[in-house]
Structure P
Amino acid sequence: MKIIKTIFTIVLLILITIFASQNTLLVTINFFNKSISGSLALLIIVTFILGFFSGIVFLLPSYIRKHITKNKKKYDSNKDKVLETDKETT
């Protein structure tokens with residue numbers, strides 16, 4: 001599994017390098033009264049990263065809620081087992 005992850009990472013880095021080298025066109029983004037200039041590849045990569053992290057931020061509450069519910073069920077199950085064991089020993 002570790003070798004597959006390493007190979008995937010290397011291939012991804014090679015593809016990103018090829019993409020960046022082929023998209024060196026200078027573009028300007030105007031947002032309100034500000035303008036930012038940069039290479040097309042850099043702007044696309046930054047946009048992708050911002051979208052990735054915003055997706056994580058929006059999914060995180062439901063992920064946490066799911067794990068809290070799962071842990072509560074485990075806790076209740078273990079609590080019941082302990083109470084049953086305690087009743088049997090007394």
Structure Q
Amino acid sequence: VSYAGLDIVFNESGKFKGKTRISKRGNNRIRECLYMPALSAKQHNAKIKDLNDRIVAKNPKIKQKGTVACMRKLLVLVYTLWNKNEEYDPSYEAA
């Protein structure tokens with residue numbers, strides 16, 4: 001996740017708490033390639049749609065947070081499937 005720059009950076013010091021954001025330190029091409037699939041998955045994949053809706057409900061003014069969370073979820077999913085050399089199973093439930 002950090003290789004793609006989708007890891008979270010906290011802006012805190014003492015009692016001060018600023019905005020959290022993604023680091024963008026990683027490969028920007030991976031982020032670019034994940035953007036459109038994340039938009040599509042938000043509409044057509046029930047689990048990712050639920051994730052997006054949950055995050056947008058917490059932050060109604062910042063809808064982009066939901067898209068970034070979907071991008072991260074897709075990245076982790078693709079990496080896991082690639083590492084295990086498995087096919088995607090939409091009915092799979094994590095333990």
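Read the figures in this text as sums done on the coordinates, not as results from a lab. Just so we're clear, the structure is a prediction, and the values are computed from it rather than from any experiment. Cβ atoms are built from the backbone, for glycine too; each structure is taken alone.
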**Asked** From P, Q, which structure was FRET efficiency 1/(1 + (r/R0)^6) of positions 34 and 66 (r between Cβ atoms, R0 = 25 Å, to 0.05) = 0.95 calculated on?
**Response** Q
**Asked** 22 is what came out when relative contact order in percent (Cα under 8 Å, 6 or more apart) was calculated for one structure; which of P, Q is it?
**Response** Q
**Structure (P, Q) behind the derived value 1.01 of Rg/Rh (Cα atoms, Kirkwood Rh)** = Q
**Request:** Work out which structure the value -29000 belongs to, where helix-only ellipticity at 222 nm (-39500 (n - 2.57) for each DSSP H run of 4 or more, over all residues; to 500) was derived from one of P, Q.
**Result:** P
**Request:** Determine which structure produced the value 1.00 for FRET efficiency 1/(1 + (r/R0)^6) of positions 26 and 82 (r between Cβ atoms, R0 = 41 Å, to 0.05), calculated from the coordinates; the candidates are P, Q.
**Result:** Q
